[in-house]
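Pasting the structures in now, so scroll down.
Bear in mind these aren't lab numbers, they're just calculated from the coordinates by the rules spelled out. As the structure is a prediction and not an experimental result, all values here were calculated from the model. Cβ atoms are built from the backbone, for glycine too; each structure is taken alone.
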Structure 1
Amino acid sequence: MNEALTLKEAQLKLEYYCSYQERCHQEVVQKAGDLGMKSHETDAIVVHLIQHNFLNEERFARSFARGKHRIKGWGKNRIVNELKQRHISAPNIKCALTEITEEEYQDTFDKLAERHWETIRETNVQKKKKKFCDYLLRKGWESNLVYGKLKEFEK
């Protein structure tokens, strides 16, 4: 970037940045830094974005939890960890998890587990079990669910 953006130009760019996808504060601060804004300018822009409802961390957390669960099949552990990495507050994380009903959560887990079990092409049973567990644990599913499902498959 040759010329520094004015505060107003950066503010407009960041309004657009927040309007087409939910963002967390950390992403906005990073983007402002990329645009060459100083920290006091960034703070002013973030305040403006919050006041004008472009930036809302609770809304971001809810949207993030819904999307990652429904589209990527993530469990609660992974969602919580990813939100913590984005510096989302504990009350907002708790609020985000209410977006996923217990029924939907269990249903998603069952479908994902059964589909993955069928796709593992491993003749060694122990290796197959390990691959199955590693995959689901990496996606953030609780170990009691994973090992419970594994016991079902062993029958």
Structure 2
Amino acid sequence: MEQKIPMQQSKVVQTRLVLPPDTNHMGSIFGGKVLAYIDEVAAISAMKHCRSIVVTASIDSVNFLSPVTVGDVLISEAFVTSTGRTSMEVYVRVKRESWKNGEQTLTTTSFLTMVAVDDQGYPIQVPTVYPETNEEKQLYQSAMERRQKRRT
């Protein structure tokens, strides 16, 4: 019988303080630093889903929407939105939060494809994911279209 796991089970939230070494000469965080955080939180989410080692197969549609500056709190949230036989699509959103007033602003969104592998690095089958909330259902329903775009 095929194992089915709710999206919520793969949810991961990481919080970091943006410090001067994380930023460029303008005082805003390096895009590459944000990409590294996105890749890390997506990998943890995928590992939670499949309980296996994962590798990044692709990162697409990274959208930098607003700046993050020194002193901001950076919140990265990820969860598996769709599954194939050995792969998982993971949605990541990054927000900045002002520690002064708690106001949050969406700064970055991205979709990544992670592949589950065994100890020798060979792809292995992953459990199916299913949505529960309205947001999850929207992401789940639009996943096939994103998958087709990746293949072209």
For FRET efficiency 1/(1 + (r/R0)^6) of positions 40 and 144 (r between Cβ atoms, R0 = 41 Å, to 0.05), which of 1, 2 scores largest? 2
Re helix-only ellipticity at 222 nm (-39500 (n - 2.57) for each DSSP H run of 4 or more, over all residues; to 500): value -8500 computed from one entry in 1, 2; matching entry is structure 2
Compare FRET efficiency 1/(1 + (r/R0)^6) of positions 32 and 112 (r between Cβ atoms, R0 = 41 Å, to 0.05) across structures 1, 2 and report the one with the greatest value. 2
Quick check on the output: 0.95 is FRET efficiency 1/(1 + (r/R0)^6) of positions 56 and 128 (r between Cβ atoms, R0 = 35 Å, to 0.05), derived from one of 1, 2. Which one produced it? 2
FRET efficiency 1/(1 + (r/R0)^6) of positions 72 and 136 (r between Cβ atoms, R0 = 25 Å, to 0.05) - structure with the largest value, from 1, 2: 1
Compute distance in nm of label points 7 Å out along Cα→Cβ at positions 24 and 120 for each of 1, 2 and report the one that scores greatest. 2
For which of the structures 1, 2 does the calculation of relative contact order in percent (Cα under 8 Å, 6 or more apart) return 28? 2
Which of the displayed structures (1, 2) returns the greatest value of Cα Rg over 2.2 N^0.38 Å on calculation? 1
